[in-house]
1. Taking distance in nm of label points 7 Å out along Cα→Cβ at positions 54 and 214 as the criterion, which structure among I, II has the greatest value?
2. Who wins on distance in nm of label points 7 Å out along Cα→Cβ at positions 222 and 238 among I, II, i.e. which is largest?
3. One of I, II was used to compute helix-only ellipticity at 222 nm (-39500 (n - 2.57) for each DSSP H run of 4 or more, over all residues; to 500), and the result was -10000. Which label is that?
4. Kindly point out which one of I, II the value 1.07 was derived from, the read-out being Rg/Rh (Cα atoms, Kirkwood Rh).
5. Any idea which of I, II comes out highest on mean count of other Cβ atoms within 10 Å over residues 94-101?
6. Of the structures labelled I, II, one was used to calculate distance in nm of label points 7 Å out along Cα→Cβ at positions 30 and 126, giving 3.4. Name it.
7. When FRET efficiency 1/(1 + (r/R0)^6) of positions 110 and 134 (r between Cβ atoms, R0 = 25 Å, to 0.05) is computed for each of I, II, which one produces 0.90?
Structure I
Amino acid sequence: MVIKLKTPEQLELMRSAGRVVHRVLECCRKLCQPGITTRQIDEEALKVITDAGAQGLFKDYPGPGGPFPGNLCISVNEAVVHGIPDDREIQVGDVVGIDCGVKLNGWCGDSATTILVGKVDARTQQLCEATRHVLNLAIDNIRPGRKWSQIARLMQNFAESKRYGIVRDFVGHGIGQEMHERPKLPNFVSRDLLKNDIVLREGMVLAVEPMCNLGTSEVRVLADGWTVATFDGEPSAHYEHTIAITEHGADLLTDGR
């Protein structure tokens, strides 16, 4: 497995892309109010991306459902990832997962957050807090020399200790000049991961993105060929950062700095 390491100069170019992603997500957070449609959020996000001189990574991305039609993935409630923006209106109590990827000056940034709209029921709120904690566990424990299985075990153990299903069908990934680079980064430990473990090295850049479900970890793809939803219809949460590995540990490239 060839993993492309980035120089400090390249990391700064990726941080610039990450700032755009952060700006988009902050814009979406402000817009995500009852009555707005997911399509309207997507259109405003495109303006932010274009004004920054960047290109969105998701629009027309090839897949089994045909080219992806949105600029963002917007996944509401039981939708886990890859939700298509449309005329659905956001309502009080919704949880809205927004995933954004851009390329700026040849380098990529990718991040996701889950937005709670108004008063959200306590169980779903706790799910979102726990999923954010799963991502933070990874960030706090990433450092050169560690094996990814060590990080994945911490993520899985915490999620499952709270009785949440941690999604296995979709995983994190390396990122750089392309949105999806090696390695694949499961948020759980499997026999395959232990057999082909990844030793973290300075210069790696990882898009780490845990997805946790209130119920089962099983998911299904809807009829549109893109939207992934929980199998049991329970809510899901999704958080992601683009993370560089330095000699000191994790350096977030999508936190807006």
Structure II
Amino acid sequence: MSDEKIHTHIWLEEPEPDNPFATKSAHCHGYDVFGDMLGRARWTEMLYLLFRGEAPAPEQTALLETLAVALANAGPRDPAVHAAMCGGVGGSPAASCLMAALAVGAGQHTGAREVFTAIQGWQVCGTDLGAWHSWFAEIQQPERAGVWPIPEHAPGFDPNGASTATIVKQTLDCLATMSPGPCLPWLAREREALETTASATLSMTGVAAAALADLGFSADQGETLHLLLRLPGAAAHALEQRGYGLKKFPFYPVELTDDPAAKRSTEGT
């Protein structure tokens, strides 16, 4: 018999006395999941415990739960959700639709990697507006290129936004009132100044990064949670499009400069 064991500080299982492959009890960071937590703990409390290794305070639970509601569905215009919809309407299985959403939603524009970088910004700059100005310039230097390309815009901001989206402001205002940390309240007060520094409007990824930083999550943890919390909407839209079929699939309107139909119409006249 091998003496090798799975090394984890997260989870401890005790086997049934008559079956070593069946679990008698399971503990997450010391908490009895099925004996004490089940029926008492919220899903967001379990998430916090898994990632942070300790039970959240009530205000942390409220903040994470509210953030989860805000991120649950980015809507069919979001690239990650649209990718899942493409899989659904094409008849792909559930796992393929979710993997499509994860792949597209992992990037540096509205994606989880943008959240990762923005959390790093909070760790470096905190609530110092001047430090943010220097950091935005620093992260776009060529020598920072690696596995990920150089960010094309300030992380957490929308380079195409004419003004801050209403839902972004609503989410920021709501989360800032319940945050136990310094990032969200400061962002709510200094949003316009920070947008000027970033030369872009605040995006939902920026709000999410500030919330995750206030909750004490690392950049890696925040990146992973952002991917996870956005999956429900992608899954629901994929299932909906599977029921509608190809003929009702919402393709984005495209104006062709050499549209054959328009050419035939012109030639006919």
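No value in this document is a laboratory result; all are computed from the given coordinates. It should be emphasised that the depicted structure is a prediction, and the values quoted were computed from it without experimental measurement. Cβ atoms are built from the backbone, for glycine too; each structure is taken alone.
1. For this comparison of distance in nm of label points 7 Å out along Cα→Cβ at positions 54 and 214, the top structure is I.
2. Across I, II, distance in nm of label points 7 Å out along Cα→Cβ at positions 222 and 238 peaks for II.
3. I
4. Checking each candidate, the match is II.
5. Comparing I, II by mean count of other Cβ atoms within 10 Å over residues 94-101, the maximum is at I.
6. Derived from I, not from the others.
7. I
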